Structure 1
């Protein structure tokens with residue numbers, strides 16, 4: 001015989017692991033009106049626990065299974081009343097909270113669990129990649145341009161040095177012309193994308209200008 005626990009609410013407030021429940025009148029047998037009146041009872045809280053290193057996908061499956069097993073109506077509760085997120089004595093998993101509050105994610109309603117979970121993880125990874133790619137998209141093009149143009153610009157220092165050496169002492173013209181020819185040979189071997197070939201032609205044109213300067217005898221008018 002059931003005992004009516006008149007102090008069920010008081011016990012639940014004193015002891016956090018207890019929950020007051022009511023067995024409604026007639027819920028066991030409507031025709032025989034069993035029980036004859038509402039019976040106040042107490043029930044202990046049952047928790048579904050998992051290790052801290054359990055994969056989030058497994059936690060999600062646990063929560064979905066708990067909803068499927070205990071989410072229906074019974075003598076002591078209405079539908080969707082259990083499992084609930086109250087009376088928890090341990091931290092709640094975010095995956096479990098989402099599964100209990102919102103049900104299965106959209107993709108899992110139409111796709112197998114493994115495939116839906118994979119797509120969800122991929123979207124998360126893609127979001128992180130995009131978040132990193134946006135700042136890089138502003139940095140990489142200038143770096144690429146500088147890298148390509150540096151293949152040409154580094155020879156200008158040598159070209160300027162040859163010209164300055166000639167201005168300081170024209171008697172070294174043969175050696176400087178040989179150095180200039182060597183520089184021109186190096187410039188011809190530089191490989192650049194088509195969009196930057198104008199930089200290479202500009203370098204070779206400047207080499208030719210310095211060559212003409214060196215080939216003129218001191219005192220000759222400029223051509």
Structure 2
């Protein structure tokens with residue numbers, strides 16, 4: 001789900017469960033940690049998740065709401081903020097601190113994906129002819145996201161990486177994201193149990209339905 005080395009190397013993968021990821025592609029990097037902490041406090045406060053994170057490399061919080069598990073299949077929730085990681089706070093809860101692997105790149109566990117140019121709609125994937133600018137943008141994103149632009153090989157337009165969308169829902173970049181472990185929530189796309197999926201989206205703070213949906217599986 002997370003790239004360690006965008007420059008053509010294999011992504012470092014941390015989990016094999018079916019996951020649904022909601023990515024806020026607009027929130028600024030400086031605001032991501034506060035957003036993740038606010039949602040954590042809300043979800044712990046209303047009994048949705050456990051207060052302590054797992055000890056996995058990719059920290060996640062167990063879902064305590066049995067109705068939510070039954071309705072959606074979601075077993076745990078992960079909260080991501082670029083450049084931060086979770087740890088126990090010594091008081092029975094958790095806190096976000098600087099450091100860790102979070103780089104704001106979310107994709108399938110095998111690292112394959114395709115995205116569309118926001119100007120002309122042409123598809124582009126790593127390894128395609130003309131994809132060098134995409135691969136460079138992935139590398140730039142990790143250090144200077146405001147400078148991560150992709151040149152479309154079809155229309156030659158340079159546009160910010162975060163504006164490129166995946167038609168297969170297998171890629172997005174953003175500094176704040178929520179991972180739902182245990183199911184691909186097709187209801188977020190208007191399929192299957194859309195009511196339960198939409199209710200969960202709202203519980204997670206995405207009231208306008210603006211977060212980009214990414215599905216991942218090993």
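I have 0.25 for FRET efficiency 1/(1 + (r/R0)^6) of positions 66 and 170 (r between Cβ atoms, R0 = 25 Å, to 0.05), calculated from one of the structures 1, 2. Which structure is it?
Details: 1: 0.00; 2: 0.25.
Derived from 2, not from the others.
Given a value of -6500 for helix-only ellipticity at 222 nm (-39500 (n - 2.57) for each DSSP H run of 4 or more, over all residues; to 500), point me to the structure among 1, 2 it was derived from. List each step's numbers first, then the result.
Working: 1: -19000; 2: -6500.
Attributed to the structure labelled 2.
For distance in nm of label points 7 Å out along Cα→Cβ at positions 34 and 210, which of the structures 1, 2 scores highest? Please report the intermediate quantities before stating the final value.
Numbers: 1: 10.9; 2: 1.5.
The maximum falls on structure 1.
For the read-out FRET efficiency 1/(1 + (r/R0)^6) of positions 90 and 146 (r between Cβ atoms, R0 = 35 Å, to 0.05), a value of 0.05 was computed from one structure; give its label from 1, 2.
Checking each candidate, the match is 1.
Quick one: mean count of other Cβ atoms within 10 Å over residues 106-113 came out at 19.8 when computed from one of 1, 2, so which one is it? Please report the intermediate quantities before stating the final value.
Numbers: 1: 13.0; 2: 19.8.
For mean count of other Cβ atoms within 10 Å over residues 106-113, the value 19.8 is produced by structure 2.
Upon calculation of distance in nm of label points 7 Å out along Cα→Cβ at positions 138 and 154 from the atomic coordinates, which of the structures 1, 2 produces 2.0?
2
Quick one: relative contact order in percent (Cα under 8 Å, 6 or more apart) came out at 11 when computed from one of 1, 2, so which one is it?
The structure behind it is 1.
Output the label of whichever structure in 1, 2 has the greatest value of FRET efficiency 1/(1 + (r/R0)^6) of positions 50 and 162 (r between Cβ atoms, R0 = 35 Å, to 0.05).
2
Supply the structure label, taken from 1, 2, corresponding to FRET efficiency 1/(1 + (r/R0)^6) of positions 82 and 178 (r between Cβ atoms, R0 = 25 Å, to 0.05) with the calculated value 1.00.
This value belongs to structure 2.
The value 1.00 for FRET efficiency 1/(1 + (r/R0)^6) of positions 18 and 186 (r between Cβ atoms, R0 = 35 Å, to 0.05) was derived from one model only; which of 1, 2 is it?
Numbers: 1: 0.00; 2: 1.00.
Source structure for this number: 2.
Given a value of -0.60, -1.06 for log10 I(q)/I(0) by the Debye sum over Cα atoms at q = 0.08, 0.15 Å⁻¹, point me to the structure among 1, 2 it was derived from.
1
Quick note: the coordinates plus some simple rules give every number you see, no bench work behind them. All values derive from a computational prediction rather than experimental measurement. Cβ atoms are built from the backbone, for glycine too; each structure is taken alone.
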